[in-house]
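Down below are the structures I want you to see.
No value in this document is a laboratory result; all are computed from the given coordinates. In this text, all values refer to a predicted model and were calculated from it rather than measured experimentally. Cβ atoms are built from the backbone, for glycine too; each structure is taken alone.
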Structure 1
Amino acid sequence: MSNQMPVINLMGPTASGKTALACELYERGNFEIVSVDSALIYKDMDIGSAKPSKEEQERYPHHLIDIITPLEVYSAAQFVEDASLLIDEIHSRGKTPILVGGTMLYYKALLEGLATNLPNADEKVRQQIENEAMAIGWESVYEELKRVDPMAGEKFKVSDRQRIIRALEVYRLTGRPITELQAEQPKKQPYRYNFHNYALLPDRVELHKRIELRLKIMWDIGFLNEVEYLIEKYDLNDNLPSARSVGYRQALDFLKNSDRSLKSKQDMEDKCLFATRQLAKRQYTWLRSLQEAHSFQTFLTIKQAQEDLRNLYG
């Protein structure tokens, strides 16, 4: 039996029910919950991110929710640093951390470590790339990436704007492709933790029903009003990483660039549904990749997950 400190990783695609599962575990044992979600970190982005309500957060406190404004940037490296500190603090209180969410890049970074010698983000270079994209289009910027880093060009799509910016930023700062640097750099691995990895992977038909229901509730409780508020308070625009979150991107485009007719609204809602399904598909792909490299227990239904985790931890 390992004497390393346990960490429960509860992963799954969007709308799979993993947060409710974590909250049930929280009630049954000596746990604290840490969010692993790149949208929940933003203040005032509540409805579109399916953030637990204030009442739910009071009953089931979550770490790493509402930690920055939508104008700020947060990286996988920052997540690993913040999560590692929290894990140690939770262990020092004699409790077990439950890391729950759907941002698989964060999980991968925590499980496998990150390249250590890549240059830090350079705001001047990033802004330069953003300005070029506005002037000549993202297709042209993407073509530049394919020229200087063909491997990154193969891995990314033109819609992967943050990844394109980072890859070009590294190339301009170092003169070398990011894929080349990543391949030769050592990794930091948090060996002091004993990760218990669980994946909630419901049937796709069932998941699509849950996604549709979540989006319907989102529209009903005022998601568009939330985005209008974000535009007014933060001058939210599609150059910000926060605004590229699924749902916010489509709503922002509707509010800023459409005639706001019923047809445009329906088109926007359809795009949100499609984008959320695509997000879930990518999350399944990420999870399969992680499962190839790490020990996992997979649950096909929420009921199965409840029963098994109850037996293990309740």
Structure 2
Amino acid sequence: MELRDHLPGYPGAERIAIGMQGAVFRLGAGKIAKVWFHAGTAELRQLADFYAAVDAPSIRTPEILEVHDRTPYRVTVEAELSGVPLYTVAPEFGTPEWVVARDCVLDVLEELADVRTTPTLAVLDEAEPFRAAGQSWPEALAELTERRVDRFGEKLRAAIDDLDGKVERLLERVRELPDNASGMIHGDVTAGNILVDADCRPTAVIDFGLMTMSGDPAYDAASAGTMYELWSPQVREIEAAFDQAAVNRFGYDAEHLRIYRAVHLLLIANAHDADPYERDDAVGLAAALFNLPAAGEGSRPRQVVRRG
């Protein structure tokens, strides 16, 4: 069954993107549709309510108009947002012009940090909201990490040296972090999830829901540095460049950024373990960081890891 077959009534739908969460089609008349690989109907209706409550001042976010569950995959019909994905027009990392793309990401992070909408969404493929009532941000993050490692530990241990010791030391650092839950975290700020205009200025942010939660905005900065070019052989250098920019612009603690990055790579290592297209998981990416000297303990890796 073709993905387009999940869009009854839209035989001319044009596929414009496919990612880990689903495939996106242009329907015409200012609408798009998304075929979701993992989400259920209740989750998508909750996401629609969340989008309606987001109060970002200048960057648009998705608007879900309809939710359909007539096929094995759920489908949302949404308003089409203007702009093109940042990665399609971004200057290459290492060139002087790359700072335009870097600053575009920082502009998005700054706006998201100021959003006061409190997400009550579940993250990844969990059923319950990320944070229980009254639970601190560090404790919620630590417990989420523990659950994921418990669930996918066998796969992670095969790739990461001394996984249990490294995770234990990492979570000690997490629980020492300040309880800063002042902003909304997107959790998947990539160059594909930022739409930009002809001048590389952000017009919209898409694909909330995978790791969207309330917490420390520095988490988004740390994860964005990794997710910007996740598979690049220069990923460690790109992370370092984003970290320095985030420290300079937002005053974030560099050590906190490194802790959050290690957590994020553990969390996304098996974010889509049941991907219907059987694409690679991110265990190797987590291993590339955690197998560096003192990774996960807050020290800065000093070498660039090449993807094998």
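Comparing mean count of other Cβ atoms within 10 Å over residues 214-221 across structures 1, 2, which is largest? Don't skip to the answer; put the middle values down first.
Numbers: 1: 14.1; 2: 25.5.
Ranking 1, 2 on mean count of other Cβ atoms within 10 Å over residues 214-221, first place is 2.
With Cα Rg over 2.2 N^0.38 Å computed per structure, which member of 1, 2 shows the largest figure?
On the way: 1: 1.03; 2: 0.97.
Result for Cα Rg over 2.2 N^0.38 Å over 1, 2: largest is 1.
Between 1, 2, which one scores greatest on relative contact order in percent (Cα under 8 Å, 6 or more apart)?
Numbers: 1: 29; 2: 17.
Result for relative contact order in percent (Cα under 8 Å, 6 or more apart) over 1, 2: largest is 1.
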Can you tell which of 1, 2 yields 14, 37, 26, 14, 8, 1 when P(r) over Cα pairs in 10 Å bins from 0, in percent, for residues 86-181 alone is derived from it? 1
A value of -18000 was computed for helix-only ellipticity at 222 nm (-39500 (n - 2.57) for each DSSP H run of 4 or more, over all residues; to 500); which of 1, 2 is the source structure? 1
Distance in nm of label points 7 Å out along Cα→Cβ at positions 62 and 286 - highest-scoring structure of 1, 2: 2
Origin of the value 2.3, where distance in nm of label points 7 Å out along Cα→Cβ at positions 38 and 134 was derived from one of 1, 2: 1
Looking at distance in nm of label points 7 Å out along Cα→Cβ at positions 206 and 254, point out which structure of 1, 2 has the largest value. 2
